[in-house]
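Please go over the structures that come below.
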Structure P
Amino acid sequence: MPLVIAHRGASADRPENSLAAFEEAARQGADGVELDVRLTADDQLVLSHDRRLSDGTVIDRTTAAELRLRQTLESLPDALGVAPGIVNVEVKSDESAEHLARRMLVLDLVLAQLDDRPGSQRFVLSSFDLDILALLQGMDCAHPTGYLTMGVPKPALALDVAASLGCSAYNPWYPEVDEALVAAAQARGLEVWTWTVNDFDHAVDLAKLGVTALITDHPGAMRAHLAAAGFVVPAPADGDEGAPA
């Protein structure tokens with residue numbers, strides 16, 4: 001039975017990357033959540049998938065206080081306080097000239113927040129950015145890491161890169177996952193965390209291939225569909241039955 005990870009929380013039912021989405025993910029019985037972290041101009045960690053807000057405001061060029069006047073963005077500490085189970089922190093990076101220094105700063109701040117949480121909470125760090133993953137490797141990060149990919153022309157090479165960077169997981173876009181890729185990942189000691197899987201029948205096929213985690217907008221419905229397909233769905237850690245979405 002793969003892990004069911006709520007993509008930006010239960011984002012089909014609540015605003016993505018919001019406290020409400022993480023709380024709903026817990027109610028639906030998700031094994032964990034995936035969230036996106038960005039750094040503001042004044043070095044605050046906020047949750048947002050996109051670099052720009054809907055009005056065009058650039059997050060990394062704007063202070064947290066100014067951002068709050070335009071749109072509600074959750075902070076990482078607040079999110080960690082309500083997120084259930086495993087928390088997959090996708091670290092986003094900006095396009096500033098001093099990109100390596102900014103990447104190091106965001107990682108220092110993220111790791112400080114994670115290390116301040118109770119020992120029972122499990123974290124995974126993932127990124128599309130190879131600089132981020134290389135920095136984490138150099139920092140001897142205590143948390144597992146995953147290499148996010150989409151549209152790579154040579155999956156075997158991407159798997160080799162993930163392994164060379166000390167990643168524990170390879171996180172490909174779900175249409176690119178097949179039996180050969182899962183086998184190649186496992187041969188390198190890598191788990192496969194695939195995203196964003198909202199086709200439940202396809203999810204069953206992926207589960208049969210042996211992927212470690214399905215990242216989905218519909219955690220409750222995903223759990224129900226896997227159970228109906230014959231997979232043993234464990235009870236959530238908090239004992240909730242995990243109502244389908």
Structure Q
Amino acid sequence: TGGADWIIADTLGFEPIRQDIWQLIQVPLREQIADPSNMGPVFNGLASSGYGMQMYHDSRPASGSEHMYSHVWEMEGLTCNGEDVSHGFKVGIGTLTSTLLFEYVVHHDFDSLQERMKKPLTAEERRREIADLLVKNCYGASPAETAMKKYLTPEQTLERRRLIASKWTELQRRLRQQIIPFEELRAMLKKAGCPVSPAEIGLAREQYFHAVPTAQLIRVRYTVLDLLYECGLLADACKSLEKMW
């Protein structure tokens with residue numbers, strides 16, 4: 001899903017994909033994860049991700065929206081049966097979550113979503129929205145500052161939506177080629193012995209759903225969360241996350 005997030009940023013012209021790094025990490029990925037009992041290819045994939053981040057001097061090649069939920073839960077001190085939840089398990093749940101959001105994009109024509117789009121917020125309205133999301137006061141100052149760096153005025157938001165509309169069909173095509181379908185991915189994770197529902201890592205429904213809009217606040221890096229938020233569709237897309245339960 002990190003690759004799918006990069007595809008979105010690339011398609012919209014915000015952060016071009018570096019083909020040498022893409023070839024290193026993304027091209028062999030499906031073969032590397034095909035057999036969870038064969039650790040050699042899995043290790044090679046992990047190593048390639050590390051090399052790719054070093055080459056790019058940033059974690060973008062190996063980290064997208066799926067990691068951002070995990071960061072939220074880590075700041076909230078998520079535990080399960082009294083023990084900290086592994087980063088990998090949290091990212092696994094995040095990967096399934098983002099996959100459903102990508103499928104929302106893939107399965108809807110842009111024009112059919114127009115009536116579901118929320119109106120753009122003023123700066124003051126956005127600050128209040130951010131404060132409501134960060135009410136637990138365990139996230140530090142950074143998320144609020146980062147979110148306002150990404151803030152678009154209502155006029156800028158409408159211009160951004162026009163850009164996204166012009167690229168929507170291309171986004172659908174590229175995302176369809178990139179993502180592993182949700183049901184297939186969930187079966188793969190289950191076969192590997194990983195948790196596949198939020199409850200399995202100690203998440204209640206409210207904490208799980210709260211993490212999605214909150215995750216959009218914590219990085220400038222453009223992901224599916226930003227795409228949907230800027231279109232006023234993030235809340236609507238979250239309805240598809242009921243499949244996680």
Structure R
Amino acid sequence: MAFLDTDLGGLVLTQQPIGLVNYSVSHQYQNHSFSGLFGLAQLNISRLWYFDQEYPVLTTAIQKNKLETPMVGLSLPRWGDASRQTGKLTLGGIDPSVPSESIHYVDTVNVANYNYDGFPLTRQFWNANITSLRFNGQDIPLFGALQEGLAIGLLDTGASDVMCRPGSFDAIVSAINGTKHSNGHDVFIECDKPQVMEFQFGQVLTHIMSAATYTVLDYVNSDFQPQPRVGLASITNLNQALKDFPSRWQTRMV
């Protein structure tokens with residue numbers, strides 16, 4: 001850990017605790033294009049807090065009233081889409097280009113914290129109860145996880161994988177269009193065939209993945225007392241995306 005004067009687009013935090021990387025796999029930070037990861041998770045799963053009782057960046061910014069509102073808005077770039085070459089991280093608000101009425105909110109769910117004796121229920125992840133899941137129009141069974149029999153989805157803005165329970169995974173594999181190969185843990189598909197995955201959180205229907213959705217991480221109040229919530233808004237026209245897919249899928253290959 002180091003204490004650094006941190007400047008995020010004009011948001012200045014003096015002597016902010018920053019976690020340091022002490023190991024990475026070969027080529028993880030290719031071409032020196034970036035030097036680390038900006039974690040947006042809540043306080044209870046911060047390594048800075050668990051080991052040293054120091055606040056991560058977002059908690060510090062909210063506690064010091066550096067943000068206009070205690071929230072973060074995030075959009076991600078979409079490979080192969082000329083109009084979506086870059087994403088945007090808005091600290092303390094929502095991107096003005098996203099209509100506020102299009103954002104639907106769901107409360108996060110407290111889950112067992114295995115760092116502590118007794119596994120107390122605490123606020124940890126930006127998550128939500130998944131009420132339904134469809135793949136290519138087929139309903140996928142959901143299985144309770146973590147607590148109270150809820151099918152809780154973790155909305156990890158930094159993840160590149162979709163992970164699910166074995167029963168759900170098998171049903172998804174069966175619903176995939178085209179040739180596929182599954183080893184029970186991963187599935188390999190034909191990249192030139194579109195697949196449509198839809199999640200419903202409460203009354204909010206969204207398409208996978210994060211690049212198709214504008215996400216709001218909202219603490220509601222700067223005193224951290226209310227239950228945090230997640231806001232979701234679709235920023236992709238599904239019909240248009242399917243129409244454009246044949247001409248764009250190759251540009252999305254990495």
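Coordinate-derived values only; no laboratory data. Here the structure is a predicted model, which is why all the values come from computation and not from measurement. Cβ atoms are built from the backbone, for glycine too; each structure is taken alone.
Which structure, out of P, Q, R, was mean count of other Cβ atoms within 10 Å over residues 131-138 derived from, given a value of 12.2? Don't skip to the answer; put the middle values down first.
Numbers: P: 18.4; Q: 12.2; R: 15.5.
Working through the options, I get structure Q.
Identify which of structures P, Q, R gives the largest calculated value of relative contact order in percent (Cα under 8 Å, 6 or more apart). Can you show the working numbers first?
Values: P: 23; Q: 31; R: 18.
Between P, Q, R, the highest calculated value is found for Q.
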request  = Please state which of the structures P, Q, R yields -18500 when helix-only ellipticity at 222 nm (-39500 (n - 2.57) for each DSSP H run of 4 or more, over all residues; to 500) is computed from it.
outcome  = Q
